[in-house]
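Once you scroll down, you'll see the structures, which are given as structure tokens.
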Structure P
């Protein structure tokens, strides 16, 4: 599933291509994705201008004129393709939503597995939406720091890896970047959350983890995300962060730290593969 850096990469592409454009028409080639598409979606989108594109966790929020927001979640395999007015594209069996712009450009949403989600909501009411109301802080916000993380982890008996995947603790991190950040912070994914937070104040581990998460996510965004399965940007480009993985999917490889003689291990936590170095992650 696309994680925060992949969704942010798509957001950046949509901003470049869609902001300022007016929607002339919308083709809905089926009635549902993971859930039914919003009632009267075509009529409600037609004629509106795209004012901006935001992101909340792994959700895209396309801001439209007259106070409407189009919410999109890419699911496991969803992606957008942007076509110029004179650019032909053969219709594919998984091209489910086609947005026609006034200048004759098109934005095509493709989703082979149909785990994506679309909805329409009143701009400014995001905190009331059933998919957004429970979400925790954004990891790249300045306000998310070691103190906030410690408050979220303190007293919890779950592993720190599981806590990072909990969207109420922090949003959008996902499995890949949790593994990578824990490696950079030298923290074992098996370590109990409570021991990262300590009893009061902040801890060195929490400060290292926050710094590592911010750094890993920012680097992944600069690289265009990670190329896994079907992910691609709106320009059709693949992400390159996978080429810099230190532990993820590196089972059996020697630790990337020169001073460590450990090797990358793979374990399963809550049904998900976790990769870490048992030599230097404590």
Structure Q
């Protein structure tokens, strides 16, 4: 049976054949956000099925493609569609792309997602830069024997989302006249949406937005020594006192309308990073 390390290596070996500029930035796109890569100059596109050991995305609006290219001359590897615990994948499978990126030399990861708003001052269509997260999935990709070549046994999680990148996000949003929120993302396993009682609890513990992704990838990226930036598109507002049923189609539609905003922010951030 192949080890996890072997599986990662096989994927990396295949991807290196399609790369001209080594990537130092990795991007993970969430629900309805596959089009947020407008600023990427694409040099190669591979379906996940073409990549050894890569899981397959089963969620509507997750394209299931890996895109290689550049933004402002910097090498980028981007995932159009991610994997979730609720699809039945293990934390190691969910974070497989992060380990592939790490092995390819990526040092900055941009994680995007669609999330429900818990903060009642937010509105659908807002973009929230993630300041921190709360992991309520009851899962962790670091459980088991530690791979010392990837990172320390007990990685510090006091500053998951890089403060400098957060400032760059806020600067980019201001330059593009984009309303930007900042808050705490709560990660759940899903796929059932929150009850009104659960929403009250999540607000009570400090959550501003809630979703079914991101935290596993962030943990693995911290373990791998990467800098992390997180962006949530607020697709709906969860008001427990005035609950409104949500549909997947409506959530995707709102997320798609925000794709151009996400793309503009990413392009500006990469430019600022290059000038640092």
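Here is how the numbers come out for the structure above:
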item: Among P, Q, structure where relative contact order in percent (Cα under 8 Å, 6 or more apart) as derived comes to 18; result: P
item: Of the structures P, Q, the one that 27, 22, 18 was derived from, the read-out being semi-axes √(5λ) of the Cα gyration tensor in Å; result: Q
item: Identity of the structure behind 2.5 (criterion: distance in nm of label points 7 Å out along Cα→Cβ at positions 5 and 221, calculated), options P, Q; result: Q
item: Top of P, Q by FRET efficiency 1/(1 + (r/R0)^6) of positions 125 and 253 (r between Cβ atoms, R0 = 30 Å, to 0.05), largest first; result: Q
item: Structure responsible for -7000, with helix-only ellipticity at 222 nm (-39500 (n - 2.57) for each DSSP H run of 4 or more, over all residues; to 500) calculated and labels P, Q on offer; result: P
item: Distance in nm of label points 7 Å out along Cα→Cβ at positions 85 and 213 from the coordinates reads 4.6; which among P, Q; result: P
item: Distance in nm of label points 7 Å out along Cα→Cβ at positions 21 and 205 - highest-scoring structure of P, Q; result: P
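Laboratory data are not the source of any read-out in this text; all were calculated from the coordinates shown. All figures in this text were calculated on a predicted structure; none of them were measured in a lab. Cβ atoms are built from the backbone, for glycine too; each structure is taken alone.
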